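What follows are several structures.
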Structure P
Amino acid sequence: MQFPQKHSATGTTIFTVMSALAQQHNAINLSQGFPDFHIDERLSDALGAAAADGFNQYAPMAGVPMLKQAIATSFKNRYDTDIDPDTEITITPGATYAIYTAFTAILSPGDEVIVLEPAYDSYIPNIEMNGAKAVIVPLTAPGFGVDWQRVSDAITPRTKAIIINTPHNPTGAIWSKRDWEQLADIVRDTDITILADEVYEQLVFDGERHYSVLENEELRARSFALYSFGKVYNNTGWKMGFCIAPPEYTQAFRRIHQFLCFTVNTPAQYALAQHLTLDTTPIHTIMQGKRDHFLSLLKGTLFTIHEPAKGSYFQIAGYERISNLPDKEFATWLTREHGVATIPVSAFYSNGKDDKLIRFCFAKKEETLTEAVNRLMKIALPI
């Protein structure tokens with residue numbers, strides 16, 4: 001049997017590879033982006049209660065109404081944006097699914113999509129599976145800001161979409177209001193669609209704020225905004241997310257969605273709807289504490305922090321004082337010899353660009369981070 005090659009990526013994703021390697025060597029897994037601490041008991045209790053109360057059959061295709069209303073209320077409170085829960089919100093089985101569905105709703109063979117690299121590794125395969133081409137624009141290290149002239153230069157008559165990610169995975173960079181304004185200037189008088197991956201929107205540190213595509217009315221009218229409950233409530237295994245888009249875009253999204261999964265986990269939707277109405281400790285407060293703890297510990301190691309992460313779960317670090325190995329080989333060596341698993345940043349580049357950087361996930365218990373850095377401190381000499 002000859003299976004069609006739908007995209008250019010090969011092999012198993014680096015996240016699966018490094019997590020398996022971590023398990024094989026009993027390493028502390030700071031590679032894949034998931035917390036190792038318990039979720040809010042009120043949320044797990046609500047999930048059990050929803051199942052016990054009989055909410056176990058198919059939910060409406062677009063999502064449970066009370067959850068969509070709770071999302072709309074939350075965004076009104078946090079961004080002062082009015083969102084119609086019936087015509088603009090669709091509940092999805094995770095944000096990665098929502099990204100694929102949005103691409104499938106708009107792309108045709110021969111279209112082009114501008115991707116800012118380094119980038120989350122699902123973007124380009126999603127584009128290619130729809131017969132389109134990814135056009136790469138590099139972000140500028142060490143702050144990983146956007147070179148807007150290069151974005152403008154990358155636009156052609158075939159450009160159908162631009163996908164952006166803020167707060168950014170893997171670098172932790174965030175967009176300013178001015179970034180959104182420059183994007184609006186570039187796409188004005190075009191038919192280019194924006195996919196705004198904002199899954200870490202509540203994880204912004206140091207008194208900064210997240211600027212959403214939904215706050216720019218000009219961009220909002222042409223955008224799919226994509227979110228994850230897992231990154232807000234530390235329950236990544238629930239695979240729950242949602243898409244916010246104008247009614248016409250939402251209709252196109254749902255035309256695909258109804259034939260991919262049709263509907264999403266019913267008791268989880270009721271649990272999340274209830275939890276959204278509760279007072280909870282802001283997740284950015286919790287996660288900044290973990291980031292700060294991790295960074296303070298890393299000062300005793302040979303790793304280099306060029307810039308503290310401004311958002312997300314992740315901290316980029318250089319290892320130039322330790323090794324000249326390519327980053328994938330270094331990450332493997334670090335897992336095998338020192339028991340700490342990370343992600344090589346070259347995995348986020350389509351051409352494997354290697355800047356001798358690795359990505360740590362700090363969304364872990366303090367004792368996990370402390371033990372991990374204790375192991376890293378034993379790296380005494382360059383290899």
Structure Q
Amino acid sequence: MRLSKVLNVDDLRAMARRRLPKIVYDYLEGGSEDQLTLAANPEAFENIKFAPRTLVDVSHRSQKVTLFGRVYECPIGIAPIGAAGLFWREGDIALARAARSANIPFVLSTHSFVPLERLAWEAGGPPWFQLYMPRERELAREMVRRAADTGCEALVLTTDVPVGANREYNERNGFGLPLRIGPGQVLDALRHPRWLCGVFAPAWLSRRNPMKLSEWATRRDHMSWSDFAWLREAWPRKLFVKGVLAVEDAQLALEHGADGIFVSNHGGRQLDGVPSAVEVLPQIVAAVGERLTIVVDGGVRRGSDIVKALALGADMVFLGRAAIYGLAACGEAGVRRALQLLRAEIDRVLALLGCPSIEDVGPQYLRAAHKDSAVVRPLPVGRVRTA
């Protein structure tokens with residue numbers, strides 16, 4: 001299928017599935033254990049209903065949002081995605097370029113196959129940087145220094161991976177990094193020659209295999225709020241906590257000096273049985289929404305999902321798999337297509353809702369069952385989404 005014929009994110013997902021071997025596609029698509037949370041993420045969006053208004057002049061529509069004083073073209077960001085280079089050669093650079101072209105944030109994972117400094121150079125500017133806090137303080141200090149020297153505007157500390165999750169499909173497939181093609185995967189790999197020749201072979205034939213990540217299996221079960229307090233002292237710019245699902249943790253993030261939080265369950269890939277991010281979003285917004293920037297990720301497949309999350313109080317919505325589907329389908333062009341499709345869907349939803357601007361989106365555009373004033377902070381018309 002040509003990109004011009006792709007009509008939605010699910011079409012890109014189908015392309016990605018055809019172009020990736022099973023061992024890699026399962027790593028992308030799977031959750032943990034029984035994958036209850038993985039299934040709950042998109043279902044939560046389906047259960048939210050709109051309350052559109054009619055006879056509203058929506059001839060001039062805007063998706064622009066302001067975050068930390070910077071204006072972005074739409075309320076979308078690209079979340080940190082570990083080992084993006086498995087899906088497209090130097091995939092992180094493709095993601096960063098697509099994000100920069102669309103004027104949206106991109107968060108580079110600690111587990112990128114591309115060094116931060118090189119990505120910033122080739123993408124035309126620094127990304128936000130996601131940090132898995134190492135046990136060794138000096139190593140952590142060096143990572144923070146590199147992010148600061150590169151000009152990263154924000155640091156995103158991921159906190160919901162104290163130990164690796166139980167992803168049984170990876171065990172069955174023999175997945176690991178560096179990725180190896182064992183006897184059981186040879187035939188499948190040969191059936192995907194574009195991936196084999198364009199992604200796997202260049203990595204293995206290079207003098208420094210970029211798939212070798214020494215910190216991939218590092219345990220982080222020692223980490224506590226005291227480590228975050230140290231990081232707050234060490235990092236001079238915007239600082240997020242990623243992996244918040246409890247009001248109490250959102251309040252602790254605020255008390256410890258965070259600028260924002262990612263309400264996230266790690267795409268259903270960590271603890272199975274936790275709620276979706278949008279289920280807990282209203283309570284968190286009610287508790288800290290006036291004092292913290294709140295972004296959300298998990299389960300986004302349509303522009304309508306993004307508008308729903310914004311109506312519940314999120315300041316921005318970040319994509320994980322949706323962006324990777326585009327990357328695996330056609331590299332940077334595929335990511336651009338994913339963003340283009342989602343922006344078009346957001347625009348259409350705004351028009352059909354009778355809402356001319358993203359800045360006007362609030363709980364008034366959701367059915368009453370999903371805007372209980374006890375848990376959802378009403379958003380005044382024209383609210384600027386900024387810290």
Structure R
Amino acid sequence: MSVYIVGLGMGNYGTLTGEAKEAILGAEIVIGAERLLAALPEDYSGRCFAAVDPVEIIRLIEMNAPTRSTCILLSGDTGFYSGTKRLLPFLESYKVTVLPGISSVQYFAAKLKRPWQDWKLVSAHGRSCDAAGLVQRNAETFFLTGGAWTVPALCGQLSQAGLGDCTVTVGENLGSDCERIRVGTVFELAQSDTGVLAVMLVENPSPRRMVSYGLPDDVFLRGGSPMTKSEVRSIVLSKLRLSEGDIIYDVGAGTGSVSVEAALLVGSGHVYAIECRSEACSLIKENAKKFALSNLTCIEGRAPEAFAGLPVPDAVFIGGSGGRLAVILEKLLQINPYIRLVLTAITLETLTAVTTALTDLPSRNMEIVQIAVNRAKHLGKHHLLTAQNPVFIISS
């Protein structure tokens with residue numbers, strides 16, 4: 001028996017390819033969501049069954065066997081956030097042909113008379129979504145919406161991140177008789193009555209694309225809290241070996257300078273700045289707000305108790321431990337034995353404590369770097385080098 005998986009695009013039968021129409025009209029049974037079955041032409045003479053779950057689809061195919069040809073209808077394109085990937089393993093014993101459809105992004109771009117090859121494509125349909133982080137990093141971001149992340153919900157997140165003035169174009173009920181396309185600001189669309197069957201394009205005229213690290217110290221709000229200086233911060237970040245999507249803990253975060261730069265680098269990942277002093281936590285939140293970071297969360301409390309309930313980290317920077325280094329390291333390795341660890345020390349006593357604690361831990365290689373920075377300052381017509389405190393950077 002032949003099984004055809006057909007992408008029905010927006011549910012408009014008129015936009016199908018000739019091959020897809022031939023497969024549908026030649027099928028003895030057609031299975032799909034009720035909305036897609038309603039789009040079939042009146043002259044289709046086979047049997048129709050409403051189902052979307054792969055197990056139910058297989059049950060219907062087996063219950064109606066033998067048949068010469070079965071057609072399974074899926075919305076959109078079979079390769080763009082489609083149920084095809086989940087369905088195919090259930091059909092391994094059948095001869096399967098996958099026929100693509102017009103995706104919502106193709107249809108929407110054509111309606112707007114715009115190219116879409118440079119758009120950042122994101123599905124927020126039934127999955128968590130860092131909309132603010134994505135829009136901050138891209139000039140044009142296309143969202144499939146649905147579930148909890150409707151257009152108003154996504155625009156609400158963007159507004160809270162200071163992106164309320166960005167332009168949004170929304171397409172509702174694409175391909176249907178009640179299709180609607182409208183344009184407004186993020187702030188305006190956050191207050192809209194947009195339905196659940198919608199897509200949106202957000203345009204950010206000034207995207208932030210981080211290509212380096214070690215920002216100048218004076219871009220951070222500092223107050224009276226300690227801060228990891230630019231030169232040291234650069235090496236700390238390089239030793240952390242951050243990747244897109246990483247979960248990072250910054251223990252003893254101080255002003256949050258490492259947290260901020262790590263959040264800028266991990267993109268869809270998340271940074272948890274752990275700090276026990278209220279005034280420092282306020283500074284961290286202000287610095288996160290200054291850089292419009294939605295992927296940085298300040299946790300007020302002492303490590304390791306503050307780790308409770310947080311996602312498993314990929315890497316941790318410890319800038320301060322409050323004398324609890326051994327128990328912090330022990331807990332971190334319980335959470336993730338393969339975690340990347342980076343610590344700093346400015347006194348020999350702290351260095352000894354760090355090396356002793358790491359040496360006592362099983363299967364941890366240790367690298368120690370000592371950095372001594374000198375900064376030039378004006379002295380009349382001359383420049384005088386002023387030594388900064390030497391810092392030990394320990395990674396494991």
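Read-outs throughout are calculated quantities, based only on the coordinates presented, and are distinct from any laboratory measurement. This structure is a prediction, so every number in the text was calculated from the model and none was measured. Cβ atoms are built from the backbone, for glycine too; each structure is taken alone.
For the read-out relative contact order in percent (Cα under 8 Å, 6 or more apart), a value of 28 was computed from one structure; give its label from P, Q, R. Display every interim value, and only then the final one.
Working: P: 25; Q: 28; R: 11.
The value was obtained from structure Q.
Consider the structures P, Q, R: one of them gives 2.7 for distance in nm of label points 7 Å out along Cα→Cβ at positions 11 and 339 as calculated from the coordinates. Say which.
On the way: P: 2.7; Q: 1.9; R: 4.8.
Of the options listed, only P reproduces it.
Which of the displayed structures (P, Q, R) returns the greatest value of volume of the Cα convex hull per residue in Å³ on calculation?
The maximum falls on structure R.
FRET efficiency 1/(1 + (r/R0)^6) of positions 83 and 227 (r between Cβ atoms, R0 = 25 Å, to 0.05) computed as 0.55: which structure among P, Q, R? Could the numbers behind the result be given before it?
On the way: P: 1.00; Q: 0.55; R: 0.00.
Only structure Q yields this read-out.
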